[in-house]
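I've put the structures underneath this note.
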Structure 1
Amino acid sequence: MIKPIITAEEAAQMVQSGDTLVIGGSGAGHAIPEKLIAALGKRFRSTLQPRDLTVVHISGMGDQGELGLGHLADPRLIKRDIGGHWGMSPPMAQLAIENKTEAYNLPQGALSCLMRSIAAGAPGYVTHVGLHTFADPRIEGGKLNERATEDLVEVVTLRGKEYLLYHSFPVNVAFIRGTTADPDGNISMEDEAAYFEMLSDAQAARNSGGKVIAQVKRMVGKRGIDPRMVKIPGTLVDALVLAPDQKQTYQIDYDPALCGEAREGDLSMGRLSLDERKVIVKRAALELRPNAVVNLGFGMPFGVGMIAEESGIEDQITLSIEQGSLGGIPAGGLDSGAMYYPMVILDQPYQFDSYQGGGIDIAFLSHAQVDGHGNVNVSKFGNRIPGCGGFIDISQNAKKVVFCGTLAVKSEVEIRDGSVSVVKEGVVPKFVDHVEQITFSGRYARETGQEVLYVTERATFQLTDRGVELKEVAPGIDIQRDILDGMGFKPIVEDVSVTAEKVFTDQPLAFPNF
């Protein structure tokens, strides 16, 4: 059946007041149907219609400015916002902070897999992911503010074990994006850096009796797409919107290395200068093991890959990112979520299936706050709502997790001749009495026997059955003055060793086990 090709403005007219709108894509323009989102925002500003939408975004969506979800940031347009990540769209996060929308943050992997459950007509997605974190309804249930009162998650017991049920809901409209479409609406995604759950989004809307509008870069003739390349069948698509100027990401027009067209190259992850960031990731990298499947979190943990490359072991580990790629070099900054020269690109739900089942050997993630129970917060603090993204899915299920970060905010240290000295103490401690939000549960980690480390520029801590224990101290650091006096809780201090001096030099690490 031939599918209509319509304008973005006509597509925006298909969204009605009170609809639930699911938007595919992620991050800073990765497969985001920007033209459709912008047209919907423009329609509202011109007509004040539609109103009271529920918008669902599996990941963050924006350029940390006005793009992406920023087009929709009006409480008259958006009544409820359900997202896996919030930090990419400050305008939408601000509405949540000001209690102007019903705001929810749920684990990215659970939301991604929930789209499959909705498509299948299931009552929801059952998983252990989120237990004892802020997603657990016994703690916060993913609610970000007072306006969020409905429970979207419940605790269920199956075969004597507790799980979380993330509730299904009908999808009225799905905005999705691909690269190429044929007249029947079949869509391929050959230029995209990731596929996300685009197919599940379309299936969920179609099987809910909703509409699916697809933004694509180009059209070909009937049967012009190799059927092995079709990611969304035309039977699911109601209308197509052409966007010939569609960029691969907000920053990149097109790079064949991001989508698998270019399969090898000499791209380097770069080299870090010797500072507190480098010594943290060098110490963290000592936890690497041959043939490990590794996840690197956003920000500082990216440097672990740089250390692996600098030390000549990068080809003996497999890096992976939750958006679906394995075996390449993760992109950094706003382009995070893509991978250069990936060996594999999976649909995001399948990647999370592997993650949630224990498919990551070791994860390196950031921390914003750590408390004496071993809990970690990265999702909400002060007047900021970065959101959890895939952090809960990853941190809760990796065989080993290494949290990386400084001991305090804006501290200054000097690293010289294999030792560390504190020049200026930080303005806010990161190791606190109680975290403001539980993104990682120390309790759950102890119950499952997970190995957990917390690496700073001055010390390395380990989660034990008794709590957080100080295991290593950097050369030149006084335990009482430079560590304990700056913490909001007292860790266990018994058998403390000194971290290898080479971590605090610019010399590459040696990995004798590789």
Structure 2
Amino acid sequence: MFNTPAGMRIHDAAIEQSSPQFAEILTPEALAFVAKLSREFESRRQELLAARVARAKRLEAGEKPDFLKETESVRKSEWVVARLPKDLECRRVEITGPVERKMVINALNSGADSYMTDFEDSNTPNWHNQIQGQINLRDAIRRQIDFEAGGKHYKLNAKTATLLVRPRGWHLDEKHVEVDQKRISGGIFDFGLFFFHNAKELIARGSGPYFYLPKMESHLEARLWNDIFVFAQKELGIPQGTIRATVLIETILAAFEMEEILYELREHSAGLNAGRWDYIFSCIKKFKNDKNFCLANRGLVTMTSPFMRAYALLLLKTCHKRGAPAIGGMSALIPIKNDAAANENALAGVRADKARDAGDGYDGGWVAHPGLVPIAMEEWKKVLGEKPNQIDKKRDDVLTSASDLMNFQPEAPITEQGLAYNINVGIHYLGSWLAGNGCVPIHNLMEDAATAEISRSQVWQWIRSEKGKLDDGRKITAELVRSMVPGELEKVKATTGGGATYDEAAKIFVEMSTSESFAEFLTLPLYEKI
């Protein structure tokens, strides 16, 4: 079905799941381009993943993260990122969501300034979703996308949001495609196909190939992306600097290298984003074996918690110092139907979140639902008026130390309800992910892999922390977690209507939260099951 270049193989299972339309994306020329990227850069990806493992071992041995001495000259020297393209100057409200066809149309039509379409955390990366997502974006860019459902016809408005694309992180493979008998990087696969098919079309339409880069832990990982951009632009005859990328700062190690990350991508930079949920997960993961580390109920760890506040303000200061936009993260709250009081509380929470970011100096922030775009936009307009951004608002008053970034509060309380909530969310999300949906409303919050990771990792870490005790004094143990799972599974089934994936999800959650070993990302073992 697909004419692959020498040394590339698409697995039979993927071919069997492919529609004839997939061949329009997986063309010989596109696959040759992707294979060339893989051969050029895969060995460096593997070196950087090995460096992550080595760094994690040093942290477990007691090493404390700090700002790098070897890159001090970068932080002290004068430089700014390249001037922004016109359609990336105003990003007051960004909406995010998976590459599903209806979502793509609704998000582009939402009234947001920009839309980050997602091949990563809000998307189950099965073969259909990945390639159909590429088709959806190709059609949307050419304004040839529509969708029929429930008697309704969806099509693009005359004015749409600026498109940004998030490929998968460095840790994720595309298991259905091999180059020289090795799995290809999921990120290179996603980026390469999108760039090959759409870069010139986007430029012709007055925009450009714009990306979000997830899960990085160091400036060397940013350097790899920058080198890929340089290589890709040269291969397709596109001017250097055409690609622009916003880096999600969603690991605590990256927080210590924000200036260096901007520096590495300075020709291609579109700023940084405060990826709050993965950031919380990263803190838990990196200090998971520290018996004195502990965070309270998930709902109590907010952007006003000391370590989160320090990270958010440092990101803001860093971006504006270097002439780059600072984009705030996403409140997971969503509109609530059939409960006016609860809905108003949720909307008030979104207003407060965006008002804080805009008042601090951020240039924009994320929402997860089209219904929240007007509320978020209002808060930025109160601060910005008609200005596209506030990059000129420097925050020289912000003085953030390594100890500020490591001030992990609050530690308490942890309640039985909080523990049950984590178990419930974990089972519900894992079950939905296995069924092919990576973006799920649960308990009036929009959950994706990042938020589910907090629930999963907190339970694992509470079992091991000396401070992992309920507010009634009981120690959280594997036995206690196992005893609560059947009840939470029944609640999930009652909410969702059941399904075999939830039984499987409960087993996976128990294994992941109580085993001696810790899965680096929950999506890694899950991916092998789809």
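Just so it is clear, none of the values below were taken in a lab; they were calculated from the coordinates. This one's a predicted model, so the numbers in the text were calculated from it and none came from an experiment. Cβ atoms are built from the backbone, for glycine too; each structure is taken alone.
I have 0.25 for FRET efficiency 1/(1 + (r/R0)^6) of positions 311 and 439 (r between Cβ atoms, R0 = 25 Å, to 0.05), calculated from one of the structures 1, 2. Which structure is it? Label of the source structure: 1. Match the computed value 2.1 of distance in nm of label points 7 Å out along Cα→Cβ at positions 71 and 287 to one of the structures 1, 2, and report its label. Derived from 2, not from the others.
Of structures 1, 2, the largest value of distance in nm of label points 7 Å out along Cα→Cβ at positions 87 and 471 belongs to 2. As an exercise: log10 I(q)/I(0) by the Debye sum over Cα atoms at q = 0.15, 0.18, 0.24 Å⁻¹, for residues 375-454 alone, calculated from one structure in 1, 2, equals -0.90, -0.92, -1.02. Which structure is it? For log10 I(q)/I(0) by the Debye sum over Cα atoms at q = 0.15, 0.18, 0.24 Å⁻¹, for residues 375-454 alone, the value -0.90, -0.92, -1.02 is produced by structure 2. Have a look at 1, 2 and say which one yields 32, 28, 25 for semi-axes √(5λ) of the Cα gyration tensor in Å, as calculated. This value belongs to structure 2.
Kindly point out which one of 1, 2 the value 2.7 was derived from, the read-out being distance in nm of label points 7 Å out along Cα→Cβ at positions 215 and 295. Computing distance in nm of label points 7 Å out along Cα→Cβ at positions 215 and 295 on every structure in 1, 2 gives 2.7 only for 1.
In this comparison of 1, 2, the computed figure -15000 for helix-only ellipticity at 222 nm (-39500 (n - 2.57) for each DSSP H run of 4 or more, over all residues; to 500) is attributed to 2. Each of the structures 1, 2 was assessed by distance in nm of label points 7 Å out along Cα→Cβ at positions 247 and 335; the largest value belongs to 2.
Across the set 1, 2, volume of the Cα convex hull per residue in Å³, for residues 79-118 alone reaches its highest value in structure 2. Computing mean count of other Cβ atoms within 10 Å over residues 63-70 across structures 1, 2 gives 20.0 for structure 1.
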